[in-house]
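Presented below are the structures under discussion, each in the form of structure tokens.
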Structure P
């Protein structure tokens, strides 16, 4: 699969055109609002750029970057904290036709450096701390020949963003990129395998923006609180005002709920993206305090399955007309399926709690979803024979304009995750699920997390739901110990923080719960874990691989 294709010159697409369009539509509307600090009375002081200012600022920076050698096709590491400069730089790179290489800093220094090196960057833009990192570990940046510091430059070489602005030509023309041309390389979190660089084209971004706007019915007066930096970048393209939250984006589970609620109230926020972990923390606080957020009409939560109890809790602080949407997708394909809280709470919640899986909804717009027989091997070409019978659990595959075509220089993973179908392709999500007679997809867990026993296959999400129903359980995780096809299923339990149960008694109660359900009757072992290891990006995906190693060691220690 070709990484780029410049031949379709008649089909010019650049994601930055959306910003230019919105600058012309509402030039004086706030595009980005940033909490700069607090005054003596504790009130938040904000800085902002209007759509016209952001458009002009990114034009100016793009011109300066091109003069410095960061031009069309230049792969550029961007290590800048969520800020006004982050927005301006990202759109400047798009306008120059350069390719931002985005790596989650929360994945740990070693893994982050490996990802950066794999992206073979030619330019590096970062805050001073990022430049210290690249001077300490120079071998990971051997391909870089242009450096830009956002802030004060010290002993390292290169230009500053201030110099880029000051030396920029007065006029800049946006690069006439084409639909299949690489726009960015976004690395997966690596929570269920090695982190991989996903190639986003300008056509991918274009399709995503149109899909999000259409499905969620984004209006012209929307104000967004994006608690995940990468999703914040959609706002200027969608015409929404982005309110940057006062939080550490790498630790959403530890967010101060007062600051999130403060931002919503201060700005009349209408839309918010929140990981399940943040949704739980803010919803719990709001419910305890008896708060209401009347301006908030739409909440989008993704990154991991969202429990119905979490949705119910957060709904208690919203108006009756507000909706919580739980779109399903991955870095390689998002958004592809979605469902809203009204349908979850009135229809699917009860079935989820009985072990049917998490209903993630219906395909969005023209997205096609199919279920194929579970297979860990590459599948080269599509065939109808791959599909599972109706109502059976299978592997989820998707075809849509929002789906990325390939990974960056990873043909091995292209072979594993893509199935050629004529001139198109299907992407294998690596997830398992089934489809009901209403066309809704039910998520049953990751393919690599299934537990194969002598008596059959156990799936994580359905099994865990049975144990999550106990009021003393915060969350549970199914893991398997032993060789495939003969694994021993174990349920790991993280206790609800407000509860202090007797573990021996709780263990008996949970085993009794499992015995009563046909899908969990063979689970005979419960282990309690103080705090599950979770992904850095959303603090919501459970690292079941790590839990399985922990569980095996714990059992070996007991038996020894």
Structure Q
């Protein structure tokens, strides 16, 4: 069970969430550029307050004046942490420089592809209905997957010469991606990318179609059979089909963009390049590259070459997955993926994506987040394990979550007539006594009241312990099917007791004790930021802060 502290380190967590960000907007000499907090070299402006405060009221509950005060305090703490990071020299370390370079590259790629293939693809009602009609039939599909058109053509030739699909697939298909025989089973339209999806719908049976190109490689397809497929009424399928159609359009847009960039930048594999990397990766007598070999191109593109040295460097990156060392086609695909990553960076630079406000703000957020987390880590690094006092405080904060049901007074009505049971439920007013509803429907029926004590060994009542614990007095349950007919229950009253610390299971006590460490870190952090405030003497422009609105209005 997770233990949630009611306060604890909320102030710390709010400082470290990305949504609260000091984004120094590029504004002129206006009111929004006026500082409200100054801590050494750190300046928080009106614009920063407005940017960071939009939507922040959910994290700052309470009356507006109190919530605004807590928010401003957090902005001051952020400025204190950033100033400390600056004075410690954390903002110029090679670690931060490398991290921000990687983050910039990630954001550039993400932003580029979101422009080339937006998620919000328009989908018409006609497109959804067409997909619904197409999915009334499914096809038994066989596939061969290759990294090159030449290999796919060779496989296709052997299939057209009469060889069994499974035999050809074992020889030519890239291992580990598809079933060895190439039999991928029954597939409905819409489940595969184009042009495979089009072939699934229209390709003649038992024909070796293709080769079909996607951004992942080349495919040869055979459809051995088609059959009707049940999928339910259109209205029940509409939402899922609309989402599927949108995903397909986004995937198609991404595929077009990928191949378009590949053509625009003239991406080509270098003769013998994949074989050279294959030899360098061999687990048996791997090649030790000479300086000349390291400079050997594995692929080329307009704007540069991808060398063996580049490939070996990429393989040392934590965010790059290494190719299977024993599969030459997989190495070919991996090389193209790394080259296309470089091509995408060039395209993003050509479009000046890094200068866009959202990207610049995200980079600044990441930089500040990293700096603050580093200073926070230093502040709490030597916090000792929590003592009994903090464990007791942690227990006091979560104690209301742990109560024990001692007894429940339950009204119950039993009948063999299911219709009568339903009429009783329909006659009930919210929170009204069960007896009143029964009397209204059938005056001669009886309602019995039972006192149930817990723990209870009777399975008929034991199953209700959790429900009675959670439900409010007056709650109804049923009609419930029983061996004799139907039963309706109402919780008339209950008695709960606060669990004592000693009554909790040992794993739960350990969990709560461990949560006290968070309180210890919070206390140390509060002391640390107080000491920074004394040392740096932050300047608070209270007159300007007083004029700022809370909650902050959404951007126009």
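No value in this document is a laboratory result; all are computed from the given coordinates. None of the values given here were measured: they were computed from a predicted structure. Cβ atoms are built from the backbone, for glycine too; each structure is taken alone.
Observations on the structure shown:
- At a computed 6.8 (distance in nm of label points 7 Å out along Cα→Cβ at positions 261 and 445), which of P, Q: Q
- Structures P, Q, by volume of the Cα convex hull per residue in Å³, for residues 37-324 alone: label with the highest value: Q
- When FRET efficiency 1/(1 + (r/R0)^6) of positions 205 and 365 (r between Cβ atoms, R0 = 41 Å, to 0.05) is computed for each of P, Q, the one that comes out at 1.00 is P.
- Ranking P, Q by percent of Cα pairs over 35 Å apart, the structure that comes out highest: Q
- Identity of the structure behind -15500 (criterion: helix-only ellipticity at 222 nm (-39500 (n - 2.57) for each DSSP H run of 4 or more, over all residues; to 500), calculated), options P, Q: Q
- For mean count of other Cβ atoms within 10 Å over residues 221-228 computed as 20.9, the structure of P, Q it came from: P
- Computed over structures P, Q, relative contact order in percent (Cα under 8 Å, 6 or more apart) reaches its largest value in Q.
- When mean count of other Cβ atoms within 10 Å over residues 61-68 is calculated for each of the structures P, Q, the largest result comes from P.
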